[in-house]
Structure I
Amino acid sequence: MSKMLCKAWNWKQENGALRDMVARGLLLALHRANQIELPPVRRPALDLAARRQVPILIEVDRSPIERSLAGLRPLIWRQVRRAADEPLFNSLMQQHHYLKYVKPVGEHLKFMVYAADRPVALFAWSSAPRHLAPRDRYLEWSPEKRRANIRYVAYNTRYLVLPWVRVPHLASHLLGRMTRMLSGEWLQVYQHPVYFAETFIDPTLHRRTCYRAANWVYMGMTTGRGNNDQTNRVNRSLKEVLGLGLVENFRERLNA
């Protein structure tokens, strides 16, 4: 039904794909508001956590990389989504990031950074959360502007420097380079740029040192309730919300 609605309204992404998940969300919201009546559910919801496949384990050289930043160059960047190195990306994230690997939804990109033929760091980006009060206040967004322009915000879901890589200043250097190239990479894949980047940091685990060094701005704290909360009770740790404008006039573009 959602796909029929997208086709009838010509509701498509810039890359031509139907906005199917957005249409499903609209239909469900209208159903819950008693504006329409959806057909009965034909099968129970699946346990996505149980169905989620753990990435295949891929071993790599773990001998220490200890040198200066200048001695590590040249650094090679590869966008690996739908590429040969994507299984390696997923495996390394599963093994070495404290949040593990989670299959992204919506628009997303995956980057691996190599020193010669050895991976040293990984970045995962996805579509931004729809509702995020600290960000919306910082961008001076009305609900209408947010709905219209949320696609121009990218969410840094994972950043991993591999644990055997010990190079001073590498983390902030890579983060700075990543954000400078991000909009062009997004444009190449999804036919639209991004103007703002955001991320969450758990202050009980990290001090956001590399983000501060790369000029990211503290925008506030999360509520600790998650996107789908219906109880108004804290059920997870509070996180700092950081943001970075990717172009000089990001506010003007995001409020257009």
Structure II
Amino acid sequence: MPNLIGKNAVVLGASGSVGTVLVRHLAGEGAHVLAVARNRPRLEALARDGVDVLEQDATREDAPARVFQASPPDILILCGGATPPTGPIHELNWTQFSANWESDVKMAFLFCRAALTKPLAPGSVVILISAGAALGGSPISGGFAGAKRTQMFIANYGQKESDRLGLGIRFMALAPLMIMPDTDLGKLAVAQYAKYLGLPAADFVRGLKSPQTPQDVAEAILDLAARPGGHQGSVFTVSKEGIARVP
């Protein structure tokens, strides 16, 4: 477990189910946390807990500069993104299909680019929260799986440039392996996949094999942040069984 006392942690997408748990977990470990999101009511709830908040659309070109000015991160975690479309490919238009490219991928691109060009301080850690769909696909969520796979590539590209330029910044991607039924995104996925497969939602949930929880994801992030440089540029999954490296 890393010593987070005195460290600045920035969480993008802090108003989501995983983001909220992550913010509170980091704060509980002694980090100074800046929670960044667009959802004002959920940010206000975090602020009442004593967390610093910033209402910000992370896909804006000026978002990295505003965030880094507010709190230069020692740990930067990107776990926000668009709600995926729900429907098979032939029922979607391009705007729906590309939603996660315009949000999840654009955010990852902007902030990883800024981490390299500012640059962040040596020893800083950037972790992109991807998804298990990046490895197995997701046929009723448009470009979501491809966007999450591209986040993995961006983390790898960021690490290669950090190494080439001698910046000492670590880039990693973490993919929660299974649908988490109690999260906002998980509830949507359960409802839509159950409908798509013609199953009751409860039956679909029972078919999930011990999915990880947001708390598992938060603990995995702290584990990765503490790992030595030999794990740079790697992609990991997290499941109920723990962290596994993706070959």
Structure III
Amino acid sequence: MSEESTPAYSRRKCPDCGLVNSGGDQQCRRCGASLSDEDSFGPPTREAEPATQPRKRGLLRRILWIISATLVVLIIWYMSLLLTSDSLPPDQYLKVDVAIGLIEQSGFTREGFVLRHAAMFRSTDNWWNRWLGHRDAYAATNFPFEIVTLYPEFFSAPVDDRERAAVLLHEARHLLGDGEEAALRSAWMNKRRLGWTADQYRQTRVWDATERLTRAQFPYLFQCGSDGKSDCY
């Protein structure tokens, strides 16, 4: 009966001299001692490979998840602002529509577009405005939700539709992302283009309040004329 073959990858270590012989050797190549199957050993056992790890979420999927979650939060926030405030009554909305028309006729294309098509006008404060509080104002804007709250003074203080247009021009700059100072400066520098001039409106409450606020914020806009103290625009 044929001798059982030893696997090619096994080795036999001599018990006498310690020499490692090939698996087929029956005697030690160094000292001649007999080798048995008990002296055989195979290659070192490899550690078990770790279980396959689940694939990590791709960067694109993470970005899409973040964008989706952000949109959901913004929609909920926007709806909460609308649900906690009141819409304009028809007669007030008509005055707003006329004022926006004057802005468009004066060539303020971007401002007219955002007021006409993006802004949502409300007549009372939403929860965010009530929480933040606001100083005496004719209107307040919640950017980037494009919500404009028009207070009773917006309809009672201006003497006509053009003055209301001047207030809305200021709020339109907020709708486009401008801060308070930038919106104030832009509205004052463009008032003549709108037709809101000192010749007709110098004595009005809205003109006086706006001029005092602008002069305090931007004194360099009032360093013209022979006295060096006149409005440059």
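Bear in mind these aren't lab numbers, they're just calculated from the coordinates by the rules spelled out. Everything quoted here is computed from the prediction, not taken from an experiment. Cβ atoms are built from the backbone, for glycine too; each structure is taken alone.
Per-structure values
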read-out	value
Structure from which 5, 25, 29, 22, 13, 5, 2 was derived, P(r) over Cα pairs in 5 Å bins from 0, in percent, for residues 84-123 alone, options I, II, III	III
Answer label among I, II, III for the case where Cα extents along the principal axes in Å, calculated from the coordinates, equals 63, 41, 39	I
With mean count of other Cβ atoms within 10 Å over residues 28-35 derived as 21.1, matching label from I, II, III	II
